[in-house]
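> Next up: some structures, all given as structure tokens.
Taken together, the values in this text are just the output of simple stated rules run on the coordinates, not laboratory data. No experiment lies behind these values; they were computed from the predicted model shown. Cβ atoms are built from the backbone, for glycine too; each structure is taken alone.
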Structure P
Amino acid sequence: MKPDAAATALHQLFADEWQARLQRQPFMASQRGVRAADSEVPDLSEAAQMAALAEDRQFLERLDEIARSDLDAEDRLNADLFAHLLRGRLDRGAYRPWRIPFVSDSGFHTAAVMSVEAIPFQTLAQYEAYLARLSKLAPYFAQGMGNMRQGMADGFTMPRAILPMLPPALRLWQWKSPKTAPFTNPSRRCPAASRRRIRKGCGPRPRPF
């Protein structure tokens, strides 16, 4: 492969992997300004996790086809770092780590909340997309809890010494009233006329999960 072709192939690989990651992680995509993702939530199912690993293997295979000797020093470094990133994800994936879906300070529950604070709302369409995302949160949380229950059934959990520290950390993410929950913050920033239209589209309150 000629040097120019090798560099082009490498940069295209970087771009393809980044797009795949944005597709897998709509919360992150929204935070990066990909507003088409605003109505979506991540798929936490085991099938989706395994598909992501298969895609990462394909990315690594593409990377291995690019000879490092055809790259300049900067791209060789980038290629080595990218290989480390992909191999790390594949090595961790062998343990099916999604069965431990959260730790003391982060997890699937915090990702949903933090994404709200990082997204600007400027149009009615963006508020409506957010409502569509909210309607998908119950299945999203159910997937996360299902993964955790599978981990418990498999004996794959965090160390016993850490478990007593989890309830206090989780209580920080509980709110006594919807008015104080971060999920309702966008409605307080919405223009009054749009707020009325959004309320009509809210539909029934979601069932507890």
Structure Q
Amino acid sequence: MQGGEDFSTLFMVYQISEGTAFLSHQEVMRVLIRACIRAKLPLRFSQGFNPHPRFSLPLPKNVGVDSLCELCAAQLDRPNTQIDPEQLKAELNKQLPQGIFVSAAQVFSGKKGCQVGDVTYLIRCTREEAEAIKSDITEKIESRDFQFTRKKHKTGKIKVLPLAQLIEKLELEDNGLKLKVNFSSSGTLKAGEILRLAGFEETDLSRILRTNIGWA
């Protein structure tokens, strides 16, 4: 990306937990945009009769899932050389409600996009449960007979998910089991599917924590 642009792109990593984890994608967007306006960020707006901030959440999480690593992107109507990311982060955190916290901010010249490479989740459970779940998932990955499927709601079609391609890593933690899942042409695993694979209800989303997103 060459310099000299009169606008910039802000990427913010934020944590979301407690009651705010149950906000919808659109509700989180509104909270973040309000905080940006109150913090007097020079947001860049679209053209036309109904201008709106050039603001997005590239990979919104499931409602009810806590996360340490959500990303939002916003275009700013100012060159990146005139933006102090640390000051911006501090001003934003003053305006955000309890349960949402900006942990990192970075500003790039002009327009910049991003692609997801992988996502890491933590299934919160005891160490003993985590060991049993890891063993069970490993067996399922290696099995030639086991099929893990997804049913499409609109068509009713059943899709077999290639676990060996989608799950990159399983790692034991004192407070649960970490799963690193890939984003590829084969798709990815959703939070609820990870819970189902581990033997829990898909709706028990408070049990899962998104800990890291690998951006390409």
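> When mean count of other Cβ atoms within 10 Å over residues 111-118 is computed for each of P, Q, which one produces 13.5?
Q
> Let me ask another. Figure out for me which of the structures P, Q the number 0.60 belongs to, where FRET efficiency 1/(1 + (r/R0)^6) of positions 39 and 167 (r between Cβ atoms, R0 = 35 Å, to 0.05) was derived from the coordinates.
P
> Work out the source of -19500 here, i.e. which of P, Q gives that when helix-only ellipticity at 222 nm (-39500 (n - 2.57) for each DSSP H run of 4 or more, over all residues; to 500) is computed.
Value -19500 for helix-only ellipticity at 222 nm (-39500 (n - 2.57) for each DSSP H run of 4 or more, over all residues; to 500) corresponds to P out of P, Q.
> Using distance in nm of label points 7 Å out along Cα→Cβ at positions 7 and 191, single out the structure from P, Q with the greatest value.
P
> For the read-out mean count of other Cβ atoms within 10 Å over residues 159-166, a value of 14.9 was computed from one structure; give its label from P, Q.
The structure behind it is Q.
> Quick check for you: by distance in nm of label points 7 Å out along Cα→Cβ at positions 31 and 63, which of P, Q is greatest?
Max of distance in nm of label points 7 Å out along Cα→Cβ at positions 31 and 63: P.
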